[in-house]
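Quick heads-up: structures coming right below.
Just so it is clear, none of the values below were taken in a lab; they were calculated from the coordinates. Note that the structure is predicted; figures quoted are calculated from it, not measured. Cβ atoms are built from the backbone, for glycine too; each structure is taken alone.
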Structure I
C-alpha cells in the first residue's frame, strides 16, 4: 500500500459519537449519533471498502492494476473510486439513474467510469450488471452486498468504537442498505447487552431513500441477519426530510436523507423505550443532496410534528 493510501486509511473510522441533546425526547431517553459523514469520502462506506480491498489484495483475489467493478447508489462507489485509484486500480461503478445528480459528478471527479442502469431496474439490476462486467472483462467484483468483510468490519470497528465511548447501549437504530452495518454492529451490541433493542430502518414500498433498501421489493440483502432485529420501521420521504432538516436546525449537523429517516425511527423507538441510551447511525452528510432543495426554509420546530399521521410499521 502506498504512503498516501496509508495516510488516508488512517482517517477511516474513529468517527465521533455525539449526544443529540436538543432533539432527544424529554422523558429520560438520551440520543447519541455516530457521525459517519466524517470519513474521508463522507460516509460509513469508507470502512467496508478499505477492509474489502485490503483483504482481497492480501488473498490475491485482486491483482495489482486489476480493474474493480461495483454496484452502488453512491457512497460505496465513491469510496471504491477514491481508495481504488490510490491503490492503482481503474474503477467502474454501475449506478441506477435514480440517484441524486451529485453522485455522478463526484464519481467522475474521482476518475471512476460510471455505467448507468435504468432507474426502474434499481440496485438489484446494477448488481447483475456489475457481476457480468466482472465475468466478461476480468474485473474484480467487490460485491458489498455479499462480502462478509462488510459485517466483520462493523463488528470489529464501528461497534467497538461505540462501546468504548458508551458502554451501555439500550437501543440501536440504523438504516438497512447492504445489511452490513446493522448486522455487524447489532450483533456486538447484543453481546455486550442482551437487552439492547436493534431496530432497522427501510423506505416504504415505492419510496426512494438514498442508501436504504426496501425489503418489500423482494431483494433481501444476503448479509442481513433478520434474527437480530427487534424492530423495523418503514419511513417515507416526508418524515426522512423533515427530520434531516430538524437535525440541521437544532443540532447544527448537516446529515443525509437516510440519517433523517433514522432520526424519525429513533423518535418512535424512544416512545416505547421509556428511558435509556439510543445510538443512531448517521451514515453520511447532506452535501450530496443539495440539488433536492430540501434544506431551504427549514424551521427546525416546524419540521417535526408529533401528530403526523403514522406512515411506518413498528414491531418487536
Structure II
C-alpha cells in the first residue's frame, strides 16, 4: 500500500478541503442510497463518475433500478437534466437538435435537442440504431454538438448517464467500440438480496422515488468539486501501476484489443474522485484496484476463442491485478 505523504504536495487539496468534500459526498451518496437500496458501492462508483465529469453506462436486465439510479443522481443536483428514451425510430436530430428556417426573421435558427443539459439520462441507449447512437460521439468527448457545420457548446458540467439492457435481449444494438470508450465507467446494479427487496417494496408503497429527493447541491458546487478532484495527488509509481495494468490487458493471449491510453487516463481521473470521496488528497493502490473493472472492462475486446470459452473481461482484469506488482514506495 502506498503511504500517505507527510505533507500535501504543492497544489493538492488541503486536509480541511478534503474533509469538507468527504462530508459533501457523504450527503449526496446517502440521498441517492435512500432510493437505490442495498447498492452502496454502485452508488459510490456512480458518484465518483459524476465528480470526475465522466459518463456512466449502467447495464443490467430490466427492472433492477438502472433508471432509478440515473434519475436519483439527477434529482440531487439542482441543474438542467433531460431524459431521452431511445427507440429504434429515434433520429440523430431528436438528440442533438435541428436548424429550422424562421419566416419571421428570414433566417435559420438552431433549436436545441435534449442533449443540451447538465445531466442527460439516455434510457435504453442500445435500443436506438447505430446511426442515432453515433450522434453522441462528438458531444461525449468534446462537449460540443456540430449541426450544419456550426459548433454549439453544451452546459458544463456535462454528464451522460446511459442505461442499456444486455445485448442478448431482443431489439437491442451493440454499442460501437468507439462510443463505449467514451464512457468513464460501466456499472451493473444487480438483483437485491431478499431483505433489501422487501425494503424496496415498502419504499414503493410509501412513495419513495427519485421525485421525493430534494436537490442537495447545484452545478456550480459540482464544478468546484470536479476542479478539486483534479488536484488530488497521484504519485509517479501509481501512474506506472495504471499503465502496467493496461499493458497486461494488451499482452493477454485471450484479448484481441486491450485498454487504450484513453482508458488509462479514465482510470487515474476516476481514482482521484474516488480518493476524495474517501477524504484523502492522494490516491492509493486500493483506489486503482477498486476501479479497474468498472473503468476497463467495457474497453476490452476478447478473442473469439475466449468468447467461446465463456471468459469474461472481469476474469481477465482480476488476473491482471494479480499479476502486476503493487507499488509500495511512499510518494515524494
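Below is a table of values for the structure above.
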{"item": "Among I, II, which structure scores highest (criterion: relative contact order in percent (Cα under 8 Å, 6 or more apart))", "result": "II"}
{"item": "Structure with the greatest value (metric distance in nm of label points 7 Å out along Cα→Cβ at positions 69 and 93, set I, II)", "result": "II"}
{"item": "Structure from which 2.7 was derived, distance in nm of label points 7 Å out along Cα→Cβ at positions 85 and 197, options I, II", "result": "II"}
{"item": "Origin of the value 12.6, where Kirkwood radius over Cα pairs in Å, for residues 189-244 alone was derived from one of I, II", "result": "I"}
{"item": "Among I, II, which structure scores highest (criterion: volume of the Cα convex hull per residue in Å³)", "result": "II"}
{"item": "FRET efficiency 1/(1 + (r/R0)^6) of positions 37 and 149 (r between Cβ atoms, R0 = 41 Å, to 0.05) - structure with the largest value, from I, II", "result": "I"}
